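Pasting the structures in now, so scroll down.
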Structure P
Amino acid sequence: MKTTIILARHGRTEKNFNGFFQPVDEPLNEVGFEQARLLAERLKKVDLDVIYSSTFLRAKQTAEIVAQGEEIVFDDLLVERRNGKLAGMNGEEVEKAYPGFFELKKNPDYVYPGGESTNQAVSRSHEFIRKLLKKRVGKTVLLVTHGVIIRGLLNYFFGVDIVDAFRIRLYNTGLSVIEVEEEDGHLVMLNDASHLGDTMFYKLGVFKS
């Protein structure tokens, strides 16, 4: 029986766009809300059985716009790698407070000060998907989550090395689709943000005028 997992990254936030380490409670900005609206419009065509979301505010707001009043299951296992003491800081501030951080963070086992490592977040993504596949067999499921979690699921299903996975750019509200049969994953779509259209891609800085 086929289970369809649709992965959506949250909409844009101000700190994320400007290179800051995001706090848990950072909201979507104006562009982020528009991205979420366009995502919701696209997913109207999809018969979703259930929506899951990270409990971080940027993901919750994205999921609520998509859900349009339908029930959402919020799960802490879907939250981004926790930034700990770095939350709200920019790169220059981080390097000053924690010299050598950007070299250390290349190691996925490196634990962020007061936070967690990339591999700890990846392990959470694996724990979540194992539970989901037991509970939602044959269903179409939307997960509104974060970049590290999406990469963690690519690692789970396809063995993509987590360090190499960071070479995959994931747009805000980009969609990836995995179909699972007998626990074998098949990648149907990766980071499709066509619902944003050319206008939104100019705003994203992907296209240059």
Structure Q
Amino acid sequence: MKATDQSGTNIFRRRVLVLLPLVIFLAIFALFLSRLYSGDPSRIPSALIGHLAPQINLPPIADLDRDGHPVPGIVAAGFKGAVTVVNVWASWCVPCHDEAPLLMQLAQDSRLRLVGINYKDKPENARRFLGRYGNPFVAAGADQNGRGAIEWGVYGVPETFIVGRDARIAYKLVGPITPENLGAVLKPEIDKALAAGS
């Protein structure tokens, strides 16, 4: 009788040892899915919120002009004193094409500056993109090696930041600007930044 009990216990232990990794995997997978589908993925927190905008300068996109004048690159000191919307974009980025008309709409707001960081793009492609959709940017820096995007904590293009008059990052939107998040999220965040500096 004892031998039967012992073999039954051994079988039970083996089954537990076989099933335990599967149970752990399923629990971790369920946790991953719950985190993935909970909340707004465009609101990934940024460690830079509340910190000064990165103190890096980016050269202008070669031969880019706006209203007949050369568009300057990005100078870190230029963020002080104005609410600035910084958009990280590229001509090869499909969602960037979708958000381009909305950036032109934002550029009509004289209370703020729109600045672009052109990520890992060829100057001729960037100029062609802005020629097609219009150039909303008062300054546009060429980030050909991606170093600027790293300093800004960019996950991928497009991303948009709001920088307050104090040159501190007030908000970060991951993903494209859409008609929905423009009205429901981005404009209220811009209004908050404008109110904070007045």
Just checking, which of P, Q has the largest value of mean count of other Cβ atoms within 10 Å over residues 69-76? Q
Relative contact order in percent (Cα under 8 Å, 6 or more apart), calculated, reads 30; among P, Q the input was structure P
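Please state which of the structures P, Q yields -0.38, -0.52, -1.40, -1.47 when log10 I(q)/I(0) by the Debye sum over Cα atoms at q = 0.12, 0.14, 0.23, 0.24 Å⁻¹, for residues 109-188 alone is computed from it.
Source structure for this number: Q.
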To which of P, Q does the computed value 3.6 (distance in nm of label points 7 Å out along Cα→Cβ at positions 29 and 157) belong? Q
Comparing P, Q on distance in nm of label points 7 Å out along Cα→Cβ at positions 101 and 133, the highest sits with P
For mean projected area of the Cα convex hull in nm², which of P, Q scores largest? Q
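Bear in mind that the values in this text are calculations on the coordinates, not laboratory data. Here the structure is a predicted model, which is why all the values come from computation and not from measurement. Cβ atoms are built from the backbone, for glycine too; each structure is taken alone.
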